[in-house]
1. Identify which of structures 1, 2 gives the largest calculated value of mean count of other Cβ atoms within 10 Å over residues 107-114.
2. If helix-only ellipticity at 222 nm (-39500 (n - 2.57) for each DSSP H run of 4 or more, over all residues; to 500) comes out at -28500 when worked out from the coordinates, which of 1, 2 was used?
3. Please state which of the structures 1, 2 yields 19.6 when mean count of other Cβ atoms within 10 Å over residues 99-106 is computed from it.
4. Comparing 1, 2, where is relative contact order in percent (Cα under 8 Å, 6 or more apart) highest?
5. When you work out percent of Cα pairs over 23 Å apart for each of the structures 1, 2, which one comes out largest?
6. Given structures 1, 2, which gives the highest value for distance in nm of label points 7 Å out along Cα→Cβ at positions 115 and 163?
Structure 1
């Protein structure tokens, strides 16, 4: 079970209570998803202007919305394919807004090593989600990993608030890419077992 699943389990009653209140106000899950996206965009503006800690606080506040919108969809009108699609896309944009704002800061100071680090972190974050999406489209599971979306949020938000973004970037750059490799390995094992079972079935059929 991933940290994301554990957090949803631990805070299930709290999330459902908040979700019901918001639903009574007539606000849709997709609206909350878009609110989180806009919040992270605003955070990236503050970071670009050099107010990294304020941006980090906004990122910290926006994080729980990622769990609330899904809970709202589940207990309210029901989860929809477009809602799930929008949630996933907004998560990717939110991460790129924050990483992009850090890239702007490092470009201004001609810190090319940090720019490369942002690139590696962004690539890892993208590949973590892409490997799972591609695997599931092919009928395989790829949910394992040490640094999923929730863990990346729990790394980056404090790093921004404490004004040590480089530490957060290093953690994400290393462990997000490691997570992508974990998922590739998981899919490879599933394919290998699937081919082995097919081979055994053919041998049994011949006998």
Structure 2
């Protein structure tokens, strides 16, 4: 592990609380929180050719091509100090192609510890996203985009959970609970290995 970034992937349905909990973990354990979605949205606003292409994918609720996403993640990791840093990568990998792209571009240059999977019913997620859409104005928090994102998630992301679960690399979190209780579940995972 020495000299390699320590990486934890964070997955769950849209609105499961990945971003909120990642920020709490970053504060508690010194993780650097990278949201694949935020990196893509930043690039999308940059008016570059890549940005326009990303916008089209986001609008359709589709997954952006892997080389774009992994390239942005690796660049952000290098910018934050590659060696000996701890990264929470939120919203990635979202399909098998993402996993293959990560293995190809990053591979064993990083130490992949585990995947956190935030389990939450679609009813709860829908309620949370519609509420967030009113407050944030995000273009993908409307009912049509939400349905597309749910379908994409069920078809492409669920098999990734199973893939890592088979390697005993998945920690399942009950994300229906209040924020504080969800965080307690996370602390029980990270305290034994990362407590300051």
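1. Numbers: 1: 11.5; 2: 14.8.
Answer by largest value of mean count of other Cβ atoms within 10 Å over residues 107-114: 2.
2. Values: 1: -28500; 2: -16500.
Source structure: 1.
3. Values: 1: 19.6; 2: 16.1.
Of the options listed, only 1 reproduces it.
4. Values: 1: 23; 2: 34.
When relative contact order in percent (Cα under 8 Å, 6 or more apart) is calculated for 1, 2, structure 2 comes out on top.
5. Numbers: 1: 52; 2: 42.
When percent of Cα pairs over 23 Å apart is calculated for 1, 2, structure 1 comes out on top.
6. Values: 1: 2.5; 2: 0.7.
Ranking 1, 2 on distance in nm of label points 7 Å out along Cα→Cβ at positions 115 and 163, first place is 1.
Read-outs throughout are calculated quantities, based only on the coordinates presented, and are distinct from any laboratory measurement. Note that the structure is predicted; figures quoted are calculated from it, not measured. Cβ atoms are built from the backbone, for glycine too; each structure is taken alone.
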